[in-house]
Structure I
Amino acid sequence: MLVFTWRATYDASKTVTPIVKPIKFGDGYEQRQGTGINRQPRKYSLMFKRLKTEIDVIDAFLGARGAIEAFSYTHPGQTIGVFVCREWVRTNIAKGVDGLSATFEEVYE
């Protein structure tokens with residue numbers, strides 16, 4: 001499995017949305033049940049600001065995966081995980097400097 005080794009330039013945000021199945025009863029009561037064994041996938045919003053040539057490499061890495069092939073990624077202070085990147089945005093910042101923002105979504109294979 002390929003490894004994404006670049007570190008984000010700016011603070012990243014981590015979002016966790018537990019996967020639950022609510023069962024609604026009368027009078028507003030509900031019961032929640034977790035579905036599956038991996039119920040808390042992580043999602044990271046990352047920003048990279050680098051020389052254009054390095055952003056070219058990151059962009060090519062994500063493009064080659066095409067949101068189909070997963071890769072491993074370890075966010076600083078977190079455990080390793082398997083992720084896909086379904087969307088990324090590249091920005092021209094200054095002459096020779098580009099930015100790239102990406103969202104990594106944890107998957108279980």
Structure II
Amino acid sequence: MIIDRDGNTTIITQENSSVKTLVHTIEQTYETYKNYHLVVRLSSLEKIALDDVVEFLRLSNNHRSAKKSFVVVSDKAELDKIPDEIVVVPTLQEAADIIEMEDIERDLGF
């Protein structure tokens with residue numbers, strides 16, 4: 001797991017662990033990330049199954065309820081099968097755009 005910070009955003013890059021292990025690790029160290037928008041890059045996986053994405057659902061819901069963005073980045077996920085409750089985009093730039101849009105929505109009270 002590689003962790004980078006860019007302003008008010010933490011980018012967690014998954015290296016070799018399974019998605020389930022990654023989610024567990026993030027949950028165990030959540031206090032470190034709770035005040036930042038979270039971007040999780042799943043760059044080392046060949047294919048992202050729907051079950052892998054759903055592993056992030058509880059974490060995403062908790063983080064978003066605290067008025068912080070949670071975005072998964074993968075260009076290998078089947079985006080049309082992803083539940084609307086979780087945000088998955090193919091690039092880091094799109095993740096940054098989502099965070100910016102959600103910040104604006106929060107500022108406007110949506």
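Where a number appears in this text, it was derived from the coordinates with a stated rule and is not lab data. Because the structure is predicted, anything quoted here is derived from the model rather than measured. Cβ atoms are built from the backbone, for glycine too; each structure is taken alone.
When helix-only ellipticity at 222 nm (-39500 (n - 2.57) for each DSSP H run of 4 or more, over all residues; to 500) is computed across structures I, II, the figure -4000 traces back to I.
So semi-axes √(5λ) of the Cα gyration tensor in Å, computed for just one structure, reads 34, 15, 12; which one of I, II is that?
Working: I: 34, 15, 12; II: 20, 16, 13.
For semi-axes √(5λ) of the Cα gyration tensor in Å, the value 34, 15, 12 is produced by structure I.
In this comparison of I, II, the computed figure 55 for percent of Cα pairs over 15 Å apart, for residues 59-98 alone is attributed to I. Which of I, II yields 1.9 for distance in nm of label points 7 Å out along Cα→Cβ at positions 19 and 43, as computed? Checking each candidate, the match is II. When distance in nm of label points 7 Å out along Cα→Cβ at positions 75 and 91 is computed for each of I, II, which one produces 2.0? The value was obtained from structure I.
Supply the structure label, taken from I, II, corresponding to distance in nm of label points 7 Å out along Cα→Cβ at positions 27 and 51 with the calculated value 6.9.
Going through each structure in turn, the value belongs to I.
Identify the structure, out of I, II, from whose coordinates relative contact order in percent (Cα under 8 Å, 6 or more apart) was calculated to give 29. Derived from I, not from the others.
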